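Several structures are given next for inspection.
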Structure 1
Amino acid sequence: MGNNRKIKAKATALTLTSIMMLGMLAGCGGNNGNNAAGDAAGNATNKGNAANSANAVEDTSPLTMTFFSADPNPNWTGMQDEVGKVITEKTGITLNAEYAVGDPAQKVALIAASGDYPDLISAKTDVSKLVDAGAMLDLTDLIEKYAPNIKKVLGEEGLKRSRYSDDDHAIYAIPTYAGVDNKYFDAGGGFELQHRAVKEAGYPAIKTVQDYENVIKAYLEKHPTDENGNKNIGLTLNADDWYMYITVTNPAFTTTGSPDDGEYAIDIDTQEVTYHFRRPAEKEYFRWLNHMNDIGLLDPESFVQKYDQYKAKIATGRVIGLIDQDWGYGDGERALKAEGKLDQGYGHYPVTLSEEYKETSFWPTGFMGGNGIGISVDAKDPVRAIKFLDYLASGEGQVLVNWGIEGKHYNVVDGKRVIPEDVNNRKYNDTTNFQKETGLGNVGSNYALLSAHYGDGVLDPTGNYYTTRFPEQVTVGYNAVEKETLAAYKATTWKDLFPSEDEFKVKPWGAAWNITIPGDSEIVVLDNKLKDITWKRVPEAILSKPADFDKVWDAYMTELDKAGVTKAEDLREELVKQRVKLWNE
């Protein structure tokens, strides 16, 4: 089967090359030549009209393309929202999309093994499974010939960072998860506290876990129950499936001076790799969670509740503290805002284990290639597929997917794009319905991550921002209570409270979680073993009696050793160093 797929990939690549040659010939032969070339390509390969000369009319005839994404998207409408309909009008393309439910790695593995591939695939780091199966086209030539906007957005450095590996310089995925030249203007993570609890505490400095604990403890001592007699909750965590990373394990490194490189900590100077749980400081972070559990400030349901239960609990207003990203708990908070309970919403604080550490949420990575969207060898029409992605990367496309439709979602006033107040209100307070109706979201949209794009803070030729995340617009999204809390800390945005990017060295490998792992690498097996151990032992350590914590932790470390953690670190270090070499050749 594997050899057959490799042959299939090579044959498709040859067919694609032939189509492109026909397109170039057509460019020299006038309109009649264009039509002949298109007919020849369609008849010979069933790939449609691939001609693309300067005087050819773009093909916008209806075409449905299948698409799989490793990310969930519960608000997908099949492009029947307002922005989606415009995209179809401009390109002729409608996506028949499948978004991941459950473990995306398993689904990607099934797709790779099936030999039957969607037209477009966004598999994140699991793309290696598809590359090994011969499922993905090398997009280098397609981008060069048919995607001037993608080339412009990525630039020379971005295209270089899009190469697959040190051994294989093909581009199998257009980077979509990171915006080019992105600047952060707000914080969506860190440690969260309800505004009412912080206000009652007198807006104290909230820099360490002890500061954070003090606010929760003081509030619960005065308000053990809500107005209906239900018990208030100090801190709840979401350990349901992969959310374990977000609220339970990732905070261990952000609070102890290490940036987000997935499950590994990497020395910025030597590139030495350590499974991050083996850092002594992280043990002390989990000891603090153990302490929170011991004194009754940690929700006892943290490790058994499902995600929907977690959000529903937040929506009651009884949860004083969270350790999460706003996209993770946002549904619950929006329910509170809809009821006018603004003081039960949350602010973001840069909490660390102690004052010797800097919180690392904004440690810069530079532009990250790697994860993104690719075109499979089964694509009905690779040329139209790349042109579709190129339209989304165009200035017009980026304004559409971020701002929406002029006159409906924004207006131009004195040369500046302005979002009307009623649209802004729905965008921030009725997000789910707004996104389903318009195709626009709180931060981006259903479509913003489908192709190469500029990041926040980048200006278009008119002097307007491509995205709607810039200082003036960020503050428009804050309600009165949020502004009151920020003013008490002499801040304009939540990011003002956090260490800024220029306080850290740029990581020359980007982020280790973004590095594609070869399908035949032993890391895949080792990482799964280590994850299974960690997801069992960390909750056990947190929930143990304080007197037993060290014993449980030592058993955890011993189990990691037996599972090959040192080998996993060595193999990951090789990949990090290969990434640095690839990006700097």
Structure 2
Amino acid sequence: MSDTTPNRPTTNDDVTTNDDGTTNGPTSPGVIPAPRSVRGSTRPGVPLDARTTLWAGPGTGTTERWLRLTLGAALGLSLPPADQHAGDAAHTVRLRIDESLGEGLGPEAYVLDVDAERGIEIRGGGSAGVFWGAQTLRQLIGPEAFRRAPVRPGVTHVVPQRTVEDAPRFGWRGCMLDVARHFTPKDGVLRHLDLMAAHKLNVFHFHLTDDQGWRIEIKRYPKLTETGSWRARTKFGHRASPDWEEKPHGGFYTQDDIREIVAYAAERHISVVPEIDIPGHSQAAIAAYPELGNTDVVDTLSLSVWDTWGVSKNVLAPTDNALRFYEGVFEELLDLFPSEFIHVGGDECPKDQWKASPAAQARIAELGLADEDELQSWFIRHFDDWLTARGRRLIGWDEILEGGLAPGAAVSSWRGYRGGIAAARAGHDVVMCPEQQVYLDHRQAEGPNEPVPIGFVRTLEDVYRFEPVPAELTPGQARHVLGTQANLWTEVMEDRARLDYQAFPRLVAFAEVAWSALPAPAERDFADFERRMTAHYPRLDALGVAYRPPTGPLPWQRRPGVLGRPIEGEPPNV
């Protein structure tokens, strides 16, 4: 169906014109992520107007609803069922699942065919593939398709005649949002899911708990949100900053909020992976329930939800009470999240209190463990076994490798590539999210104008040249790389505008890395990506995304005087 190479996306330099007037190459300017192949024509396309109908085959209901709610609203079209205009194929959008496509390229593969005589057809290898094809159709229509109401009522939009064939490189194309450091209200989470879907990202890692706040209702432990979801004040800027916002900050999601978020994500073919941090990053939980802490060495009754950034030394005590408590938390969590994976954190757990605690030392001796590192591994292994017994899989940050893991556990490799390499070589599945490449809270350029500059400088081009699969892995080991994920830690992102600025446009580049069959990093055509971004920025404008302009921050996006950490060699954790 296409003369383009199936192993990589076409670029603007690949365009050729055939004798019949068709063209091969990126005849869909600005499509992001880049499709595997595109075949186009200079002939007239398909108009979308009052005559346009919608036919949805079995299993395509999510896309049918999305098209009416999103494109219908943006273009002022009702998109009635096709049986109201039987035989009018040229004005029909057809959705169907093609099992042969799924067998060959997987359930997320799709073919989008736009033909003036046959109308528009989206075939997907599964229901997800149909949905991703609809996202590409939206891009072909233009920026007005990304608005919530028509801006030019009565204008007919014409979809260019194209055939797009596409499938993702990775099954895990994730974005983590930290709502513990700065709370994102529910409507902001739903908006975040819409932005993920627009870029064909399909895993939402929901970081729900940390030292600075507990964000999910647990009915059997009401103090987790009554006490643990609010802090008295907040550090403004990097933890070394002298500035404070002297007012309470917090919030949480009720269980019905969570059900709504999960259902909203599922309609967009996004899996929600919740994270509950153990045994470190737990001060908010200990503030709510002091008995969870190391009470023989710390006055846990005096602890409050932490109001600054960094890594708190207040960690869970290695007691049966703590295990039973978190089993209760996870029991309610499993009822809310149907995802295969449950994230348990497992990172940055200081051992100071365990070393000083007679009770912790007695537990180490009782269990026959060598030291405090093995005690942390015991904690993780307990919940690995517990989740496995309930048909779920544990995933945690790469520190959980220390001391060994059960075969079914997976690793989020954040401290560079080495954790992912070690995990894959040991037979564990891996999600690559190294801080040096895809921590989007890190600054985007040198210079004083970047707001609250922290961590490494990672430009749009740096993210575009990120390669998720380490070269050191053999082909067999590389199959353990489930995919990749960009992370948004919110210590210095206090509101939606700051989130937008840090995430975009870099999350767009990341989405292409996660989806498209790109060549090696040094061979990637960043100039072509920038050309396609000129078409994509108006879409982000239509969506109301306060992204960082290519020329640098706008005056109101700067944070003059707010202390960051602009030292390249310093560890970037905030």
Structure 3
Amino acid sequence: MTISPIKLFFSLGLLLAVNSSFAVSNNDQQTPPAEQPNIIFFIADDMRPRHFNCLDEGKGKNYTPNLDRMAQEGIVLNEQHVVSPVCTPSRYNCLTGKYASRASNAFFKQVTKANDNQTVVEFNTHITKQDQSLPKLLKDLGYTTSMSGKNHVVHAHGLKRPKDFDGSAKDPKNVAILKANHDHVQQAMREAGFDHVGNVYHNNPDFLGLHEVAVQNMDWITQSSVDFLKQKRDNPFFLYLATTIPHAPDADKRSWNANPLITPIGYLDKPLTVQPARATIPARLKANGYKVNRDTCNMLWLDDSLGALIKTLEEEGELDNTIIFFFNDHGQNSKGTLYQGGVHNPSIIWKKGGFKTGKKLDAIVSNVDFAPTIVDMAGGKSIDKNFDGISILPYLNKEKEADKDRILYHELGYARAVRLGNWKYLAVRYPQKYENMTDEERSKALKEWNAERRRKHINIVTEDPKAPFSHLTALPGGGHAESESTGSYPAYFDKDQLYNLDLDPKEQKNLASNPEYQEKLKEMQKILQGITTELPGNFNL
């Protein structure tokens, strides 16, 4: 097997340490261990550090007994990072084990071509039916695979939308469109490797095509996941449950306290009972000494979903042989940037009896590591799958010490970053077409963008066509997803940024122009260039 230069950058020799119970037959087919674990990958949407009781920022602020149980009995990955901190590419990283700049869908390629062959990792990196995916790999290992919840990553072209965004969700014509879109997305998920596809949001609620259904329904997502868990089977399963909360809309009447009959495909006949009744959420919070607000209510609602899965596993006698991953899609404090507030994102893994390495893992890991780790847990051999990530199973089993010289790579929009030890380099490069935009072009682009947002009743970021771009979006003022972070760092608009995270963990002092650190700057630039050279597209330093 030939190892590419990018693999060498990431010290992938670590992967030679494969659990001794894994075997390969003479014809190179993988032979699973006698008892493969069931695996659940529970991915939340836009959680903040204050939502986790196991983190200092959230300690004691949330009533989340099931998530707390996972943290207390499992392992917290303190130094978990994401490659690309917005919804779509982060999901791409998790479900492929690869960088989102490797996406091969037509739209992504079109954007790359239109941007001087510079890849632009945004909400455009979609998994196609031709791509290697985690559910496909697990199916090859004998697993039955299932998905429910938010898609926002698997390619499902040709979706239609009702003519009137403010039309009725009880109009048969609108319902037919919503259901046809849902069926289409389900088929795309099956082509991506999922045997069973439950209730799906193809996008965030505001982008479903009809304002009336632009609300959250966690119970609806949970129901199809629980139905899957109750199915009788002789083989192990993989369940991918992707919530839509606490992402906006998070106001009570559009999230935990919305009409429980509303779903992305219209109205239910009666409320679901798979989770505790929503009306009990405030009372349970008060009874346990917690404040009642949109944060605590939505987090308890999310925790109830996790609890429903755990309860079902216990009833089915499957909990003891199930590994549960709890992952938030990215850091929310600096969403849409490659600063630590966007890429640093602790996660949790639970299994009965915990892991040999203890309750916390301080090794620097990335969300591209999930797929290879899960493949190894399932009895596969991740070293053969051409992942960009590495299996961290040897860390969890305390078979190997973490590589202290591991390089982390990050990519998003027009920015790229690398981290080695406590040093981090961040570069921002816009193609010439954006650097040279005229005032007229900027005004036209912003006007069209804002018109579509008004149609969907979504907040406007700016009306100023002269506002600078964000790192994520080459649009005056940037997009809404990253609006809280755009321009929020002292050196945000600098093309080259160098930080010592040991002395400056909040990235407030850019050292790139300091004569004392020019050698370190060149070293980090060389590392970044070495990685981007091995990836599709151009990124010129």
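Just so you know, all these numbers are worked out from the coordinates, no wet-lab data involved. What you are looking at is a predicted structure, and each value in this text was computed from that prediction instead of being measured. Cβ atoms are built from the backbone, for glycine too; each structure is taken alone.
Here distance in nm of label points 7 Å out along Cα→Cβ at positions 200 and 368 was derived from just one of the structures 1, 2, 3, and that gives 3.8; the source is 1.
Quick check on the output: 3.8 is distance in nm of label points 7 Å out along Cα→Cβ at positions 296 and 416, derived from one of 1, 2, 3. Which one produced it? This value belongs to structure 2. Among candidates 1, 2, 3, the computation of mean count of other Cβ atoms within 10 Å over residues 224-231 that gave 9.5 used structure 1. Looking across 1, 2, 3, the calculation of distance in nm of label points 7 Å out along Cα→Cβ at positions 256 and 312 that yields 3.5 traces back to 1.
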